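Please treat every number below as a calculation from the coordinates, not as lab data. Because the structure is predicted, anything quoted here is derived from the model rather than measured. Cβ atoms are built from the backbone, for glycine too; each structure is taken alone.
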Structure 1
Amino acid sequence: MEQEKKIKLAAGFITQAKKIVILAGSGMSADSGLPTFRDKSGYWKNASIDHFKMASYTTFLNDPVVSWSFYADRISSYRASKPHLGYEILHGWCKRLGEDNCFVFTSNVDQLFLKAGFADQQIYHCHGTLDFMYCSDKSCQSRQTGLKHNSEQLLLKIHNGALPICSCGQIMRPHVMMFGDQSFHHSANDQAIERWNTFLQSIKRTDNLVVLEIGAGSTVTTVEDVTWQLSKVASAVIQINPNKPAPSESDSEWINLNGSALATLMALDDSLCHDFGVSQ
C-alpha cells in the first residue's frame with residue numbers, strides 16, 4: 001500500500017480512537033537533534049568511542065569518573081534539546097481526548113515528553129530519566145527518600161573530575177538503566193508503573209485503542225514487547241520507523257509508516273484535516 005493511503009488509513013483510526021497509547025523509542029527524539037543508538041549515526045555506531053561499553057554497569061563500577069562524565073555530557077545535551085513539532089502534535093491529540101485517555105510509555109531518558117507539555121502522570125519512563133540520581137548501594141536508606149536532582153553545579157563538578165557521593169559514603173549513580181545493571185532503582189518508578197497498569201486495566205474493546213509505536217528498535221525490545229501486548233486489544237497499531245518492517249501477522253490492524261517521527265506525524269496531522277490534530 002502506498003504511504004499516502006496508509007497515512008489516510010491511520011488517520012481514520014486515530015479519529016475514531018477513545019484511547020491512545022504512545023510507545024516511544026530513541027527514534028522519537030532524533031528530529032530534536034538527539035542521536036539514536038543503532039542507526040548509522042547512533043551512539044553505538046560512533047567509531048571513536050565505545051558507547052556501548054561506556055553505558056555499561058561494569059564501566060560504572062570499574063571507572064565511575066569516566067562513566068559519570070559520559071552521562072554528564074548526555075544530560076547537558078538533553079537539557080539543551082527542545083521537543084520537535086511532532087511532540088506538540090501528539091500532545092494536541094491527547095489534549096482533545098483527555099489526559100485520562102492517553103498514556104506515554106517510553107524508553108527515552110531525555111524527558112522531551114515532559115518538555116512538550118505532557119503531564120508526569122501520563123508518562124512511564126521505563127529506563128529512568130537522566131535528570132536524577134541516587135545512591136549506588138541498593139541497601140542505602142537514602143533510596144527511600146526520593147530521587148536527587150542533577151543540578152548544573154553538580155554537572156560542572158563532574159566535568160572537573162569530581163564524583164557525587166551519598167551521605168553513606170557510596171557513589172551516587174544516574175537514574176538510567178545501564179547495560180548489565182545490578183543496582184537500578186526499580187522502585188523509584190513504582191508510582192508510574194502503578195499508573196500505567198491502572199491505565200491498561202481501564203482499556204475496553206469499545207475504546208478503539210490506537211497504539212502509536214514511534215522510533216522503537218528491535219534489539220532492546222522493551223518498547224516493542226509492549227506493542228505486541230497491546231496489539232491484542234487495539235483497533236490499530238501505527239508503527240512509525242524509517243527502517244523497521246511490519247510483522248507478517250498481528251492480532252489487530254497494523255499500519256507500517258516508514259518515515260521519521262516528525263515528517264510522519266505532520267503528515268498524519270495534516271490528513272486529520274485539523275478536526276482532531278494541532279492547528280497549523
Structure 2
Amino acid sequence: MIVKRHFLAVLLLLAGLYVQAAKVDTVLVKSQSMNKEVEAVVITPNIASGKKAVNCPVIYLLHGYSGNARSWIALKPELPKIADEKGVIFVCPDGKNSWYWDSPKNPEYRYETFVSTELVSYIDASYKTIANRSGRAITGLSMGGHGALWLAFRHKDVFGAAGSTSGGVDIRPFPMNWEMNKQLGEFAANKGLWDQHTVINQLDKIQPGDLSLIIDCGEGDFFLTVNQNLHEHLLARRIDHDFILRPGVHNGQYWHNSIDYQILFFQKFFLKK
C-alpha cells in the first residue's frame with residue numbers, strides 16, 4: 001500500500017511539472033515581403049497559456065551565421081525553464097545568412113522587414129504578449145548580434161531594449177567573410193553600401209534614453225576590437241549602455257553563459273517599464 005501511494009505521488013508530481021512546463025512551438029510565419037514562409041521557434045511560458053493567461057514580454061533571439069530557428073534552443077536547452085521562471089516569451093526566427101538586412105542586391109532577402117514588422121505582428125496576434133516596445137527586447141549572437149542592434153537602432157518604435165553577444169557590429173574589417181558580399185556586393189566596388197549597412201554607422205538614429213542596451217564580448221573573440229570601438233562611439237554620444245568583457249572566445253560555451261546576463265538585463269527593463 002505504501003509503495004502504491006508513493007508511486008501515485010510521483011505520478012502526480014510529474015503531472016504537475018508537465019502542466020507547468022513552457023510550450024515550445026515551431027511555426028511557419030508568412031512573409032509578404034519575401035513571398036515565402038519563414039520558420040520560427042516560439043517558447044511560451046505556462047502563465048501565457050490557458051484560461052487565466054497573462055500577457056508576457058517577448059525576447060527575440062537571433063542566431064549567427066550558418067544557424068537556423070533551432071540554434072538557440074540547441075545552444076541553451078534551458079530556455080523553456082527560463083521562460084517559465086521569468087515569465088517571458090522567446091522567439092527565435094530563421095534569418096538564413098541574411099545579416100538581418102533588407103538586401104539592396106537581393107530582393108529575396110528582406111529580413112529587416114520580416115523580423116521588425118511581419119514577425120512581430122504575427123507573434124502579437126498569435127500569443128499573449130505585451131504588444132508594445134516596453135514589452136519587447138531583441139538580441140543575438142555574432143551575425144545575430146549585428147542584426148539585433150541593426151533592427152533596434154532602426155526600429156526603436158518597435159523594440160525598447162536590445163543586446164548583442166559577440167556581435168559583428170562593424171562588418172567592414174571582414175569583407176571576404178560570411179557571405180556578406182552576397183547581400184551587399186563586393187566590398188571594393190560597393191564601399192558606400194557597406195558603410196550604410198554596418199551597425200556602428202547607425203548611431204545617428206538613436207538618442208540618449210531611446211533604448212536600453214547591453215553589449216558583451218569575449219576577450220579572445222575576433223570581434224573584440226569592433227565591439228570596443230562601438231562602446232567608445234556610444235560613450236562619445238552619451239548613450240547609456242552596459243558593456244561587458246569577460247574571458248572567452250567566439251563559441252557556444254561563451255554564449256551559453258553570456259545570454260543569462262542579457263536575459264536578466266531585459267527582465268529588469270521589463271519590470272521597470
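Numbers below:
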| read-out | value |
| --- | --- |
| For mean count of other Cβ atoms within 10 Å over residues 22-29 computed as 16.1, the structure of 1, 2 it came from | 2 |
| Label whose coordinates, when mean projected area of the Cα convex hull in nm² is calculated, return 16.2 (choices 1, 2) | 2 |
| Comparison of 1, 2 - label where FRET efficiency 1/(1 + (r/R0)^6) of positions 158 and 182 (r between Cβ atoms, R0 = 25 Å, to 0.05) is highest | 1 |
| Ranking 1, 2 by relative contact order in percent (Cα under 8 Å, 6 or more apart), the structure that comes out highest | 1 |
| Structures 1, 2, by distance in nm of label points 7 Å out along Cα→Cβ at positions 190 and 206: label with the highest value | 1 |
| For 1.8 (distance in nm of label points 7 Å out along Cα→Cβ at positions 30 and 118, calculated) the corresponding structure among 1, 2 | 1 |
